Structure 1
Amino acid sequence: MIRIAIILGSTRPGRNGEAVARWVHGIAGKRTDAQYELVDIKDFNLPLLDEAVPPSQGKYSQPHTKAWAAKIDSFDGFVFVTPEYNHGTSAALKNAIDFLYKEWNNKAAGFVSYGSAGGCRAVESLRLVMGELMVADVRAQVMLSLFTDFENFSTFKPAAMHERALNTLLDQLLAWSRALRTVRVPQGAPA
């Protein structure tokens, strides 16, 4: 079965992303077309990139990198839940992405973003990063506004239309994840 990680991309105290990621996971959990797992980058305690060898070499020396690599390698696709900070994604998410290389390759990604402009600029920057990592990003996106989808900028109350948008994102993500699995797993080999 296809495995999808819902990656919570903020480590900030009092982060809005936790409620958003749990909402994504709850909706995804109603589906029977894949296994969905919430992955919180905060749980991996990744410092600023501390590997001496570039990730493209796959020679990880730190225990936290090895644990992170094993977790990401186990998935076929990703939903990145990202805030927008200063027209970009969070430094914590970018750092977590930069720790690895081959574990991301030939997989698919979708984005759920939040911020004053719906987090659209954070996703624009992530799409560029995904291209370099050979991750196919889907067109559908969920953009949540701090002004209309959060009460007092902190209590998450998404508009009903966002659930439909999320299901469209997941439909596209699963199609691409299945297709890219054939690139990663040679024909005739066990999946």
Structure 2
Amino acid sequence: MEQFHHPRPARTDSRAGSQPTAERRRLLAGLCGRVLEIGAGDGVKLSCYPDSVDEIVLVEPDPFLRAAAKNVAARLATPVRIVNGDPCRLPVEYKCCEAVVCSLVLCCAARVEETLLEVRRVLAPGGELRFYEHQRSGNPALALAESLVTPVWSRVAGGCQPARDTVVAIQQAGFFIESLDRFTFRHFSHVLGVARPR
């Protein structure tokens, strides 16, 4: 599974072999240069990056997940740097990344505003935030249900807050949303999109 608290396959297996899921493929399509991703999961998602990426910087605070990701990274042609770090203090230089990828981490961030400010700090001019996240439902009844399950869900799912309005948090951190797709996965609302600093 891609992340132990958010089981999501990064790849699918078929007769043609293992391929990135449609969501993972869309999340990473067209990326190039140095890309930073917050959260390692089990490392399998590293194998989904396009060849146009020059370097992947993976920030992960958990030593077990860092070790799992290193096993995958060792088999890739693309250079991968896996570092210990907090999303609120990303251990990379100012404006050094062409893109930052967040896949089911903003919904878990204890201080999402600080995390997004750090994302802005490390993005090079013209850089972009790619995100695949839980999103508060636009349906009032479902949004209420998400709010009601959040206290318990958050405890058992790594701090995940499915009722968080992630899109508004991104906008309030000084990004404009360039593209956005809303969809439901296992009864929870999600968003997949691209944002750039204003």
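Tabulated values for the structure
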read-out: Answer label among 1, 2 for the case where helix-only ellipticity at 222 nm (-39500 (n - 2.57) for each DSSP H run of 4 or more, over all residues; to 500), calculated from the coordinates, equals -8000; value: 2
read-out: Which of 1, 2 leads on Rg/Rh (Cα atoms, Kirkwood Rh), for residues 42-145 alone, largest value; value: 2
read-out: Identity of the structure behind 4.3 (criterion: distance in nm of label points 7 Å out along Cα→Cβ at positions 50 and 178, calculated), options 1, 2; value: 1
read-out: Which of 1, 2 yields 13.2, 36 [Rg and Dmax of the Cα atoms in Å, for residues 34-89 alone, calculated]; value: 1
read-out: Which of 1, 2 leads on distance in nm of label points 7 Å out along Cα→Cβ at positions 26 and 74, largest value; value: 2
read-out: Identity of the structure behind 22 (criterion: relative contact order in percent (Cα under 8 Å, 6 or more apart), calculated), options 1, 2; value: 1
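Each value in this text was obtained by applying a stated rule to the coordinates, not by laboratory testing. Just so we're clear, the structure is a prediction, and the values are computed from it rather than from any experiment. Cβ atoms are built from the backbone, for glycine too; each structure is taken alone.
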